[in-house]
1. Determine which structure produced the value 1.6 for distance in nm of label points 7 Å out along Cα→Cβ at positions 74 and 90, calculated from the coordinates; the candidates are I, II.
2. Using helix-only ellipticity at 222 nm (-39500 (n - 2.57) for each DSSP H run of 4 or more, over all residues; to 500) as the calculated read-out, with -11000 as its value, let me know the right label among I, II.
3. Here Cα Rg over 2.2 N^0.38 Å has been calculated and equals 1.04, so which of I, II was it run on?
4. Upon calculation of relative contact order in percent (Cα under 8 Å, 6 or more apart) from the atomic coordinates, which of the structures I, II produces 27?
Structure I
Amino acid sequence: MNARSITGAEFPVAIQDGIVLVDFWATWCAPCRAFSPIFERSSEAHPHVHYLKLDTEQEPDLASALQIHSIPTLMAFRDGVLVFRHAGLVSEEGLSSLVAQLGELDMAAVHAQLGDEDPGGE
């Protein structure tokens with residue numbers, strides 16, 4: 001199992017380095033349970049990506065702050081920048097494609113779009 005659960009307190013640090021996918025879920029959510037094995041298989045296929053799971057029932061304040069209105073919600077971060085957000089199931093093929101696109105993302109261009117003066121020396 002490569003995907004790991006995190007708490008709200010861990011979240012800000014956990015998304016800072018590299019490619020990070022976060023699955024926002026809850027135990028009562030049937031679509032979340034359907035997505036979980038897809039997320040886990042993807043984590044095994046892409047060990048260079050950080051796969052994190054955050055239980056919205058355990059972390060309602062963070063879920064609210066991030067405007068999680070339906071679950072599952074998948075967020076993708078690259079070096080601390082939110083670059084993708086999707087509410088609902090994502091197929092295995094879609095998740096694999098997302099990982100490939102995240103790897104090819106030009107972060108200098110992203111930082112320029114965001115108006116970042118010095119994006120960590122890049």
Structure II
Amino acid sequence: MKENDLQLRLFKFAIEVIEAVRELPKGTDYLIISRQLIRSSTSSGANYDEAQAAVSKADFTNKVGISLKEMRESNYWIRIIIEISGKNDSWLRLNNESQELMNILGSIYVKTSAPR
């Protein structure tokens with residue numbers, strides 16, 4: 001199976017999130033946020049991967065929609081980390097990347113869910 005550019009980008013995003021989370025303080029608040037962020041960032045890529053094997057256009061659109069929702073959640077947790085831990089360059093970069101990925105996924109979702 002050959003991955004497309006967006007699949008690779010979502011995979012790299014999830015890996016970068018995991019690596020960045022490893023550098024966070026180990027307090028209870030960070031632990032809760034970290035778990036949520038890892039779940040949502042990895043889920044976004046996993047759902048987009050599943051969309052590539054969709055059995056119908058509706059199935060594809062549904063999986064892309066879930067991927068978009070998970071990316072929106074990831075962006076939310078990243079923004080919280082930025083606010084409570086400072087404007088670290090890696091978190092600002094992840095914030096920017098999550099916003100770009102939301103835009104891409106949102107565009108795909110709109111195009112595939114529109115009636116023809």
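Every number in this text was worked out from the coordinates using simple rules, so none of it is lab data. Predicted, not measured: the structure shown is a model, and the values here were computed from it. Cβ atoms are built from the backbone, for glycine too; each structure is taken alone.
1. II
2. Attributed to the structure labelled I.
3. I
4. II
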